[in-house]
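Visitor: What follows is a group of structures, each given as structure tokens.
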Structure I
Amino acid sequence: MCMTHKQLLTIDDLTTSDVLDIIEVADLLEKHRRRFGYLPALLRGKCLGMIFDETSLRTRTAFERAIGDLGGQAIHYNGAEARVGRHAAKTEHLPDFVKVAGGFNDVLLSRIYDFATQEQICALSPVPFINGMCDEHHPTQALCDFLTIKRQFGAVEGINIAFVGDGTNIALSLAQTAAKVGARFTCATPEKFALPADQTAHLAGFTATTDAEAAVKDAHVVVADAWIPMNKALEAELRREVLAPYRVTPALMTQARTDAVFLHNLPAYRGDEVVPEVIDGPQSVIYDEAVARLHIARALLLYCLRPDWADLVAAANAGTTEAFDRHLDEIAARSASRSLS
């Protein structure tokens with residue numbers, strides 16, 4: 001673990017306060033943007049380097065837009081250009097790439113499927129690092145899901161979350177986040193696709209089950225993820241057969257609270273993990289959830305890059321949106337003054 005700058009390799013890199021502060025700042029920044037039509041250029045002159053060995057719609061768009069909203073810019077490297085990741089025809093010595101990319105950029109975001117490679121990039125990076133997704137963890141998605149939950153229910157503590165299907169990276173990052181903020185997380189999977197016990201046994205509020213209906217009973221939030229990961233296409237029919245009892249249907253949703261919402265990180269495969277009547281129905285908030293990734297991206301970049309992050313947190317805790325706006329303007333004015341001096 002790097003001790004000289006901030007990182008988000010897994011949710012375990014954040015404290016409970018970090019998680020709650022990032023969510024709160026993300027929410028208030030978006031409210032500020034809606035009221036005034038812009039955000040202060042708190043990251044003017046900063047550059048985000050993004051490394052993807054898979055195509056990306058939501059993560060890339062969210063982080064490119066986020067740093068642009070705050071006055072910075074982004075550079076995108078695909079796996080072939082960076083010569084890292086599983087699709088690189090010819091690989092480069094990883095430390096060489098990371099050190100050079102870190103020299104060009106102020107923060108790195110990497111979306112490489114192999115967690116061990118992500119760990120190496122994080123350890124080698126001379127600048128802050130964000131895990132944009134890998135096979136074991138998806139921390140940025142978990143944060144945007146909890147922002148969505150907060151907006152729906154006004155709080156995250158005490159919320160009952162049910163994850164149904166394959167025990168994916170989404171499930172693990174959500175379980176870790178739930179444990180930090182005092183939410184309850186029940187993961188319903190076939191035994192074959194359960195989350196590893198060594199990664200969940202210590203998590204407060206975590207329950208594993210093979211019973212989808214029991215998991216969803218009285219849930220505020222029902223979450224699903226794709227059944228056929230990118231690296232499991234050859235197992236598609238077997239996975240569909242084993243996971244069929246975990247499909248989210250209107251009948252399953254009746255076990256949840258009447259005000260329950262449905263989340264899915266997308267892309268979704270209607271007819272597999274969820275039926276159209278649910279994902280396209282009134283309980284689905286998947287599009288709000290998707291856009292929340294932009295709001296979390298802004299807050300994460302500020303968390304990584306602003307030395308006065310604590311001042312932003314204090315502004316967020318000032319009590320009203322008007323007070324936050326006032327404090328935000330003061331922080332922006334100080335930044336502008338320093339850049340001119």
Structure II
Amino acid sequence: MFETRWQPAIRQLAAAHGRIADLAVSFPALLFALAHPRRGLDVRPALDKVLAGAPLAAIAADLGVPMWLRPLQPALLRAPLPALPDGLLFRRQLVNHLPRRAKSATQWFEAVAEAARWGEPDFVVWCAREAPTGAPIEDHDIAYLALWHFFSQRPESEAGLCVDRRWGPTIGWDAAVTAARSFRRTVMTKVHLGAIPVEDPWLQPATVGDFKFVPLLSAAAIIEEASAMDNCVRDFAGRVTGGRYRVWSVQRNGERLATIGFKITPLHPFVIIDQVKAKSNRRPEPEVLAAVHGWFEGFQQIRRDTWGKLSPEVDAGRPRIWRALWRPYWLERRRLPAWLPLSPDERPFGF
């Protein structure tokens with residue numbers, strides 16, 4: 001039975017003609033869509049076909065209701081249906097993942113619609129199976145997952161080279177969200193730093209005892225450090241480009257032991273240690289911390305008036321790099337999403 005609040009319009013419509021009433025048994029989702037269409041949908045052509053005795057598939061096509069919804073129980077229809085995908089693949093597979101609980105059905109339909117809007121068919125099927133229905137999905141999560149999935153399948157592309165963990169049909173939702181977030185951070189590191197290494201490391205590279213202090217001056221170096229250390233160093237790429245930050249690696253016999261962040265501020269242009277992190281952002285061993293502070297204290301106060309001084313070459317190259325990364329996706333989808341704008345200056349991805 002349909003939810004109570006939707007019943008008056010459905011009953012009124014069904015009372016108008018027997019063929020309309022028959023849909024309550026043969027295809028409940030069609031009847032619901034006729035009585036409660038999504039915004040902007042004109043139901044009159046579909047209604048005319050119902051009265052004329054047209055095949056259900058033709059009526060469903062007019063309403064944008066996929067045939068795989070035919071076995072859906074009326075109680076699961078709790079909001080106007082979004083634009084959902086249809087086709088042989090979806091009819092075979094999505095029917096196996098239809099929601100079973102009424103309170104999670106609307107979110108499931110929205111997730112599948114969003115996946116179809118931004119993703120490829122195998123991604124849509126995966127999303128239908130894996131998308132959470134017990135908790136809200138973060139804004140643009142599905143779109144970002146679709147983007148990561150797209151370039152996971154295109155490892156030869158510029159953006160595909162930024163994918164460190166690729167999509168597979170058995171990956172779980174949380175693991176996929178983590179991999180997609182890592183992908184976006186790697187992309188933003190490339191965009192922020194461009195192809196030109198930073199010239200001024202602020203400090204001089206050195207070897208002190210067994211410890212080697214190495215500046216990370218390029219996108220590739222920072223990405224490699226982030227991968228090896230499993231830390232958040234990529235998030236500082238924008239600050240490095242803006243002259244506010246420098247990142248160094250502490251190594252011993254080729255092993256990475258810690259990542260150091262140095263910073264300046266507008267009110268204090270002298271270089272200070274911001275943080276020292278071991279793998280997975282843990283606290284380094286005492287001997288590593290002692291080596292870092294001993295090395296740094298060997299310098300006199302170092303002033304750098306670089307705050308906000310973006311390299312003209314890097315600044316000019318960022319839009320070009322950004323567009324080159326996403327062009328394959330834009331062309332494939334034939335649209336320019338608001339969440340993936342033409343310019344990186346619009347704070348895409350929220351970081």
Structure III
Amino acid sequence: MAVITNDSGLPYAWFEKTGEGGAAYDVLAVRGTFDFSRDGKPITLATEQKPIIDGDEFDGEVDSAPLKAVLKREGDRVLYKPATDVYLTGTARSAHDEMRAEWMAGLQVGSMQKILRLHGPRQFVRGLFGWRLTRATPTNAVPLDYRLAFGGTYASESEEAAVEYVYKRDNPAGCGWLPDDEALKTLSKDARSQIAAEIGKLKLLAAPQIEDPMQPVRHPSQQCAAQGFGPVARWCSPRIDYAGTYDDRWRAEVYPNVPNDFNPRFYQSAPPDLIYPGYLVGDEIIIMAGLLPEGRVTMRLPRLRVMMAMTTWDGGGRVGALNLDTVAIDLDERQVSLVWRERFDRTDPVNFLRLGVTAFVNPMPEHAHG
């Protein structure tokens with residue numbers, strides 16, 4: 001068991017994980033909580049530091065209806081991430097809290113940016129000539145919740161047969177989506193008939209309030225991706241597509257290890273377009289627009305690195321910085337949570353580790369400031 005001295009003042013977790021091929025690792029995860037700043041200043045260390053999150057936290061009945069639940073907060077006990085996840089949670093507010101039918105919302109971190117269009121509540125209504133989209137009811141607040149993005153799930157009901165599901169793979173918890181004939185082909189004949197009959201009775205559908213302005217949702221059977229700023233649950237595509245193949249061969253030859261075609265990108269929980277190309281290091285610009293009542297807000301990641309010095313039982317050792325692999329922005333709390341991580345091969349286990357924080361003076365290059 002490693003002896004750890006924590007001089008960082010930040011909460012941490014030290015835990016074991018098994019990686020590809022059954023390799024054993026010790027993992028160090030450090031969490032820091034920071035308050036929003038303004039005018040391009042670095043975010044500041046919060047007085048109250050929030051503890052390590054032991055596991056994924058969900059909103060919805062994850063035990064009885066997991067496809068309709070959404071990931072609220074990602075757990076910190078992850079083996080590692082190949083790049084930095086950036087995501088937003090909470091409720092987006094219009095500028096000056098004005099009531100609006102729609103507005104644009106954008107996030108930039110370093111050189112990476114994403115823009116979405118937010119709407120007030122609206123519906124798809126079925127009429128004589130098919131589905132039409134109603135005007136949005138003006139609002140000043142839109143929860144950044146995948147249940148308000150394009151998607152959905154339909155289930156058969158039978159006392160004699162197992163329940164069958166058809167759902168939008170990238171957002172089963174969403175709204176406004178109807179399966180086409182191709183999607184229904186995955187079901188048995190009885191389930192297909194039952195769900196088709198259920199859909200045939202629908203007159204109203206809640207329409208998505210969060211969408212890509214370059215590919216707006218206009219019809220329930222439209223082929224377009226769900227959009228959001230928040231973390232993606234493990235069972236949603238494209239994340240689930242990196243989990244590998246769990247079949248009879250895996251069960252006979254590889255279990256309990258991850259499949260041979262497992263891709264570590266599965267550990268990334270951010271939407272694909274909010275996974276940074278590499279790791280953020282600190283001092284990068286954060287720009288939010290259309291997300292807070294004060295309008296455009298500019299701040300920076302803190303100019304600090306989490307450092308460690310360690311020795312192993314066989315006399316080895318090293319000093320270095322942990323990777324900043326998670327930037328979680330909470331609009332409601334007006335805070336940013338950062339997670340730094342490092343993994344250590346247990347073939348030569350760590351016997352002592354000292355953890356600390358160091359500031360760096362040199363600012364990031366100008367291109368990282370927007």
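Visitor: Here P(r) over Cα pairs in 10 Å bins from 0, in percent was calculated and came to 6, 26, 33, 24, 10, 1, 0; which of the structures I, II, III was it taken from?
Guide: I
Visitor: Of the structures labelled I, II, III, which one yields 26 when relative contact order in percent (Cα under 8 Å, 6 or more apart) is computed from its coordinates?
Guide: On the way: I: 19; II: 10; III: 26.
The correct label is III.
Bear in mind these aren't lab numbers, they're just calculated from the coordinates by the rules spelled out. As the structure is a computational prediction, the values presented were derived from the model and not from experiment.
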